[in-house]
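Readers should treat all values here as calculations from the given coordinates under stated rules, not as data from a laboratory. What you see is a predicted model; the values in this text were computed from it and never measured. Cβ atoms are built from the backbone, for glycine too; each structure is taken alone.
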Structure P
Amino acid sequence: MTGLDEILIGLRAAGEETRFRLLVLFTKAELTVSEVTQILRQSQPRVSRHLKLMSEAGLIERIREGTWVFYRLAEAGPGRALVERLSELIPWSDPALKRDLERLDAVRRARAEEAQSYFAANAAEWDTLRSLHIPEAEVEAALLSFLGSGQVSSYLDLGTGTGRILEVVAPRARRAVGVDLNNEMLSLARARIEKARLAQAQVRRGDLFELPYPEASFDLVTVHQVLHYLEDPAAAINEAARVLTPGGRIVIADFAPHMLEFLRDEHQHRRLGFSDKEAAHWFKSAGLSLTQTKALPPRGDKGLTVMLWMATAPAGSARRPRPAEAA
């Protein structure tokens, strides 16, 4: 049980207009200080003081990655329990909160447009850009080793990009689909699978946060070097879990935590890698069980470590809500 002192500390931290508005924003996204100042139209020192008080009260968490600092709701503890209770009382029709959420949407749209412009400009050189880490062939071999030798009925590749992972895994599937939002990437992916004569494979334009498929549609989902571009990786995993069949698997390949800041400035990376703990939390929140992990370190002192994580949906699992429904 949460102690009386912890409840009172949390209530005092939330019991101020700006801080309550911040809690509402964090129910929707993790944000940097600069993004919060854009949304609230308040000075950075003032916003920072509010965030510090809320962090000390255990309502939110402060996550440093290189020179950026992200804030999000606490994952667990008395503060999280209190926020969940308070979230039931949020007056979503309040004019100030509606304005904040409209500005949050604007920040997200601007960020998404920047990312899509980058993907369009770099689509042709995409595979070359991946030379920042160990050879892609080693990552692909490790991914296939996770899958074993059996075939799957239906396979989905999220953020398929140029379609390389779709090309690698599709021969093991009777039906294979690659989803991406960027038209230039999809053109390259379509040409790739046609050249490989993968008749069972197709690509579709779609949002990985709101997939155009019903629940329990795919036995296997891969998410290869995608999550570090997203503002809400957990929501993407939750949506992937929704379309998994009972006993279905999801395999993620992404970077371990690193300090290469230029990837943000030059290559639109939102996050500088992920830890095993964070990946485990995504899976647990989505109702999945982490079953396998593998680290692929770089050769030499420089470069990025690639992590692979595989999780499985429980047999007979119930439908998982979309992130919007859960909120």
Structure Q
Amino acid sequence: MSSWSHRHILDLSTFSLEDFNIVLELANRFKALPKTGTRKLPALQGRLITTLFFEPSTRTRSSFELAAKRLSADVQSFSPNSSSISKGETPIDTALTYIGMGADVLVVRHSSTNVPRQLVQYLEANGSEAAILNAGDGLHSHPSQGLLDLYTLARFFNPKEPLTESIKGKKVVIVGDILHSRVARSNLWALTACGASVALCGPPTLVPQEFEDFVKAPPPGQGQDPIKKRGTITVFRSLKDACKNADAVITLRLQKERMQENLLTDLEQYHNEYGITHENLKWCNKSAPVLHPGPVNRGIELSSALLEDASKCLVSEQVSNGIPIRMSLLYLLATH
């Protein structure tokens, strides 16, 4: 792993194909560990991982903490409800408190965009060696979810060697609330890096046409794109058109808590037009699976029958894959 160069992980726009493959390869090794007997590795023994979740989470927080424990790290959990935030403490002050206690990696989730980046800038300016791992910030990025979705698809397409090559040339549909989804943004950087064709589908209020240009230039402040030739992004309004010849579908939660305006007036109509069911999954290629980052609004983005069909729905597999992916990220940041 000597070629790993990232001191922090803030988003996936800076990842090269080699970076993606390092994470996928390492995750595959962790995934292959025996499921009985001792499940701990001594890899991060003596290291301290702190989860700073200023925003609620079930899957991400739990799997990061379990991943750290499986690597024998010590784990600290921060809860805003029992913290000094109500007394005026800032995220930087909170981070400094835990760094003062010896944290090696801070896993940070915040409802505001760029808080993890601001922490990086402050810590680097002050000589701290602690690493920041973005666990979701505002509408910006959720890199570990993007990576576990990529890994889940790679394992589906090529169980023996789930690397970036497994995704090349595949058509992946992402349907739903793209506008408010940091997961979708991370998926776009990851999937196009691997050479996938991405079809975005939803109403104009949730999938602006401008998303077709999303990966055509690096984000502000980033010098260049590490990927020489990315896959394409196309916006569709018709789910049937989007799903034609699709190899996989990722459906997203309607994030009503992040909607500043009433962008949808009829949830039943939304489900009829964009909800994924067994019936409209038939528009895709025969073996195409469906993914969802969770939590799922049953009967809106995804039918209950499809959600519970393990032969077509990979939601449980995504949850399971979150652990080896996050083990990989913690290991890379804490040992390099």
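Worth a mention:
- With distance in nm of label points 7 Å out along Cα→Cβ at positions 214 and 230 derived as 2.4, matching label from P, Q: P
- In this comparison of P, Q, the computed figure 0.40 for FRET efficiency 1/(1 + (r/R0)^6) of positions 30 and 198 (r between Cβ atoms, R0 = 35 Å, to 0.05) is attributed to P.
- Value 0.4, calculated as distance in nm of label points 7 Å out along Cα→Cβ at positions 158 and 286, assigned to which of P, Q: P
- Parent structure of the calculated result -13000, given that helix-only ellipticity at 222 nm (-39500 (n - 2.57) for each DSSP H run of 4 or more, over all residues; to 500) is the read-out and P, Q the choices: P
- Once mean count of other Cβ atoms within 10 Å over residues 94-101 is computed for every structure in P, Q, the highest value turns out to be that of Q.
- Value 21, calculated as relative contact order in percent (Cα under 8 Å, 6 or more apart), assigned to which of P, Q: Q
- Structure from which 20.4 was derived, Kirkwood radius over Cα pairs in Å, options P, Q: Q
- Computed 2.8 for distance in nm of label points 7 Å out along Cα→Cβ at positions 62 and 278 - originating structure among P, Q: Q
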